[in-house]
Structure 1
Amino acid sequence: MRAITVTATLLFCANTWAFLKASQNNRSLTIANERLVASVSKSKGYINVLTLDGQNLLGTESSNTGVGPYLDCYCTPSGFWTPGRGKDVQYQLFNGTDSTGTPYGGISMGETYAPTGQRLEQYWFLREGETGLHTFSRIVYHNETTPFLRNLQEFRTLFRPNHDPPLFTHFVTNDKFSAPRPDLNGQVVVQDATWKLANKDDPYVKGVGDYFTKYTFQDSWRNHLAHGMYADGRTTNGTTYGAWLVHNTVETYFGGPTHSDLVVDGIVYNYMVSNHHGAQTPNITSGFDRTFGPQYFHFNAGGTLSELRKDAEQYGQRPDWNAPFYDSIAPHVPNLVASSSRGTFEAKITLPPGAQNPIAILTTTGHNYQDNAANSTAYQYWTPIPSSGAISILRVKPGSYRLTLYANAIFGDYVRDSISISPSHTTFVNVTWTPQTAGKEIFRIGTPDKSSGEFRHGTTPSRTHPLLTEEYRLYWAAYDFITDFPSGITFKVGKDNESTALNYVHWSVFGGKANSVRPVPVPDHVYDWTLLFDLGEEDVREGGKATFTVQLAGAKTAAGNTDLDTGERWSNLPLTVSVNGEVLEAWVVP
């Protein structure tokens, strides 16, 4: 291994240097300030010492536990790889003072995967006066002999403590959902990374339900600020602690604001790329070079769960926060775009009547915002649209963007391509959004909002488990469709309540191998949905044709997470509708 020390121009006074230190020996590299200490093992490439005010936040190191934040990927031909354990790992130690006069220290680790030539790098930085680590993660691939390697299926950093008994007692997704750590004694596997819990008196079981899975704690990125774990003090003489991953920036993620991913389950995740929930991932081709970040692992102490969560959330989705610091370390972090190289996007938007919760999104031009992984160099940005219609997105990386607008209660999106952003320049556009319409609306069921949360077992709170603030979070088989709808679904427009009379999933068949509660399929059940509606004379007076519109929140096909035709039956899924006995042309969902 090789270690290099890089020192920026220093203007330290003696008492300042006593606080912020960056040092190394034969075993480790360490950055430390008055409160936080982090050391990276030179033999493993991960942080294996992390203390806040003297409290060990990691516990006992054992294999890949009791360590972090550290980097791994599902990106080699064989699958997972954790860099930092080979014979030729490069380390750098940074220290300096940023443009605000604040001292900082940093560590980088890089290793090349010899069989393919791809390289992973991880960066950790600590500033004086802060109790958190600013992280960046880079993947590089140059190989003209094998120009296409594979897809970047997962790219993540993990904070993975290992205390006995556990230090961290609660898992926190956001301000709406958190839960105590479950008792896993006697657990039974029911699905991948999903367990049925045995202790019926466990606070998690009483509060959330009988099942525990990492998927219960997932979240979507639109309003996500921070997630993490909380220690209630039972093992630390009453002192509470928090460990959080803050989405201070979201520009280097993929999938836009509706992307969702895993966040916490005893591990605090930063999933920079994954194909969870059918998300698109970039291909690793020769010339691929992307740095993800900055993201911020924040550690705090001495408050309630809500107080410590809010302390972390104050930095969430604030790309202006610490911008001078990031500019100062840009020479150390490849691909980090400095403020002087960024532009501004402004728009005046006229929204359709009835638009609710509208949002403006900038992503790579020519692609649906959810598919922006097609351009591995592109960034993404979004902002809510206020009632004035005036928006401003600062600190945009130069390039060509697509502007997408969508809003609850409005069918379709507004899309405009080839919006150019230049350094130190403001790009302004006027937008009038005319919604899709097929004429006078006769009836509408549900809300066009890219979810199916308004239907049964969607986002409604559980009536039996007070911590389950959204029913869809529980293991799906806990809601038995056959029991809920013994005669299938017949919905009378204008009479029935969509939150109880329509299901959040339209099953083609229910039960089977993947369903631990009902392992035998029930093929002879009624799975067609019947919608009944009345037409008044005024609705048909003009005659002619009517249009039936269906908007899907998502679809599961035999293609799985690939979005490709795998050659299997039902890789492309037909949705068939008949009106008054007349079968319409099937909508084939690719």
Structure 2
Amino acid sequence: MLTLAIICVSSAAVAAACAVWWFLGTIPLAALLVLYACMANQLFRACLMSGPKTSRQVPPTPIAPCQRLSAVQLSKAYREGVLSCEEVTRTYIEHIKRVNPYINAMVFECFDEAIAAAVQADKVWAKWRANRGNAEPSWLLGVPCTIKESMSVTGCPNASGLPQRRHIISRMDSPVVKNFRDAGAVILGVTNTSELCMWYESSNYVYGISCNPYDTRCIVGGSSGGEGASAGAVFSTFSLGSDIGGSIRMPAFFNGVFGHKASPHYISNRGQHPAPVASTNHYMSTGPISRFAEDLEPLCRVAARGGFLEDEKKFPPRPPLRRLPCIDARKSLRVFILEDFGTVLARTSTTQLEIVREVGQYLEEQFGALVTYVNLHTWKCSGGGEILKVFKPFSKSLRLWLGAMSNDKEEVVFTDLMAEGMTSFSPLKEIFLWVIGRSQHTLPALSLTVVDAVLQHFPKWGPMGTANDTVREFKKSLEELLNGDGVIISPTFPRAAPRHHRPIFSPFDFQYTAAFNVLRMPVTCVPIWQKELRGDMRVPTVEEAKELTASVDYHLPKGVQIASREGNDELSLAVAQVLETAFGGYKYPGWAILE
């Protein structure tokens, strides 16, 4: 809504400028341009006033050897008695205390409970090592993690960034959180989200704004932004998020880590706020975020225990994951490199374009993959016109996603969620309060309430109807094309993490991830850095990047997302592991001192 207003105002200003210059001359034109500059400056100032302020850069901070282990590696260390669960937990806690004040990723800690759980885990491991004939403990026993605040965690808040819910404390775990707790994972705390989890910057008036560990001037993504930042800043071994338009993959991308959006109906979405009520369960997925690709598959298995817990007729449950295929032996692997979605509102940056092409070249050269390059901006395809025709609907991703989200009348209206605990709620009044810096709501959330109000009064304006028919045809064509051995690899986001509040001026960039939610495809997010940085353990700091006279995003994570056919999660996860080995995977932020 705001972007549309900005476009209209800008177009009107250009037209007015031309008219003034033609009829009145240069001096009135100059006066008009000064007036327009002042208006634009005031608009951006309102954006800055509307959100909590950002933080300083993270100072040099040591990373202990135990923090450099994946969840799988840490479990092996516990098994052999090389590391103590309590020692590892205390190390992570001290690290969080040093770094979190700068990035505000964790918004509520449960350190005392975590230490108690770690002490108990040590006793269980010690007892088993003394008599290995007994059943071996769960591999997750004693492994530290963080959880998205919008998920119910016993004793933790569940505000989801909405000021009226700041007093809500969860009395029980969500089914997925319970799965991890029962498996022995040590929960360190809960992390920040966007307001009601419907925006790709994690900022709200309950907890403030979360900052990117690679550059605190930049966003962490959303809505699982706190989880992405926690993973990137080494707050735990793994994180747990949810994804309805890219809320796992964008935070993973912006913070340089791995994330997996599972096929629908595989991992339960219950115990979250807001929670899907009906058809949204087809598009929303809960899943893991980690610094290591090898963690994703076993974490998905734990998360999926107990099933999807919804009506099996409406939402047929998924079978357990199969063994991951060996990519090295799959000479029939087919890869479709989707370079650009072809939408006017979101163009792929040069850096992202180079990276996604390099991935295609690597898979072709090293594994004999049949690679097809598709660019919907230039309208070119190395595989011919028929493939280009199949991919064409990606250019309408935003419309298709909005249609899917607004099609079910059983789902709760967003305005009703915003009005929780209030006798009345006026979107226009709140937007006025936002402009003068008096509202307790973020502009993206308020803009969505305005969209709701418009669609309620003018339903024909909504992107429904034929959009749903298009999705069905689009999905069918893609599944026939991919079959069981094809993947789509595309940029996760058009560019590296933008500065705080900038997403307000480019609100539709999330469609690069949202498209795959509508298609119900499993997607794995993979960090991939520029060639010059792949041999390093850490990347340059902000200041070091400036001294190198590098590009403005040189020190920020880049990456791709790998999508496979619905129900074929194993293939995207397997390709992610291959790319981690080839391109180096996660890199520590510049402030990290590796002991």
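Every number in this text was worked out from the coordinates using simple rules, so none of it is lab data. In this text the structure is predicted, and so the values were computed from the model without any measurement. Cβ atoms are built from the backbone, for glycine too; each structure is taken alone.
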Ranked on FRET efficiency 1/(1 + (r/R0)^6) of positions 211 and 291 (r between Cβ atoms, R0 = 25 Å, to 0.05), which label among 1, 2 comes first with the largest value? 2
Could you figure out which one of 1, 2 the value 0.30 for FRET efficiency 1/(1 + (r/R0)^6) of positions 299 and 515 (r between Cβ atoms, R0 = 35 Å, to 0.05) was computed from? 1
For distance in nm of label points 7 Å out along Cα→Cβ at positions 283 and 499, the calculated result is 4.6, so let me know which of 1, 2 that is. 1
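Say we calculate mean count of other Cβ atoms within 10 Å over residues 307-314 for every structure; which of 1, 2 gives the highest result? Intermediate results must be reported in sequence, preceding the final value.
Details: 1: 19.0; 2: 13.0.
Comparing 1, 2, the top value of mean count of other Cβ atoms within 10 Å over residues 307-314 belongs to 1.
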With distance in nm of label points 7 Å out along Cα→Cβ at positions 195 and 467 coming out at 2.2, pick the structure among 1, 2 it was computed from. 2
Given a computed value of 0.80 for FRET efficiency 1/(1 + (r/R0)^6) of positions 139 and 347 (r between Cβ atoms, R0 = 41 Å, to 0.05), which structure among 1, 2 does it belong to? 1
Given a value of 10 for relative contact order in percent (Cα under 8 Å, 6 or more apart), point me to the structure among 1, 2 it was derived from. 1
One of 1, 2 was used to compute helix-only ellipticity at 222 nm (-39500 (n - 2.57) for each DSSP H run of 4 or more, over all residues; to 500), and the result was -1500. Which label is that? 1
